[in-house]
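Where a number appears in this text, it was derived from the coordinates with a stated rule and is not lab data. Just so we're clear, the structure is a prediction, and the values are computed from it rather than from any experiment.
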Structure I
Amino acid sequence: MQIIIEEKTPVWLNKDEAQLFVAFQKNYQLIANILGNMDSLGLSNLRNASMVLDFDMNGVIQHSSVTRHFRK
């Protein structure tokens with residue numbers, strides 16, 4: 001039997017930050033899918049643009065479109 005020891009890191013958050021972190025944890029998979037989708041399209045450093053994501057009934061991204069806004 002192998003024992004796995006997981007290192008823990010204490011994090012100090014104020015009340016607002018803690019609420020945001022809990023919301024992030026609840027939506028982690030969705031956030032990861034969105035960021036992965038953006039990364040696979042090479043959009044990680046895109047500026048002045050909008051992105052539309054279409055989700056199916058299971059919450060899976062089925063289509064995405066990007067509109068770049070060219071400004072002076």
Structure II
Amino acid sequence: MDAIQTDLKNISAAVKEKPDLLTAELKTKLSDARANLSLLTRDRSRGAHNLDFAMEIMSVASRSLNEVKAAVK
């Protein structure tokens with residue numbers, strides 16, 4: 001989770017600096033990743049209530065952020 005949050009922080013900083021950096025599709029992926037990760041951080045159980053679901057959320061978010069990172073570079 002820490003690596004994903006670091007990626008999110010770096011991507012957010014890059015987008016803040018250059019708002020037109022991402023396509024509409026990548027903006028949607030970034031937004032979805034933020035929303036999914038916020039489910040885990042707001043829950044505060046660190047996935048203890050449903051580890052499989054938490055792992056799937058992190059996996060989907062990680063894949064989306066990897067696509068966005070490629071565009072940011």
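Before moving on, here are some points about what is shown:
- Each of I, II could give relative contact order in percent (Cα under 8 Å, 6 or more apart), but the derived value 20 comes from I.
- Here Cα Rg over 2.2 N^0.38 Å is compared for structures I, II. The highest value is that of I.
- helix-only ellipticity at 222 nm (-39500 (n - 2.57) for each DSSP H run of 4 or more, over all residues; to 500) from the coordinates reads -27000; which among I, II: II
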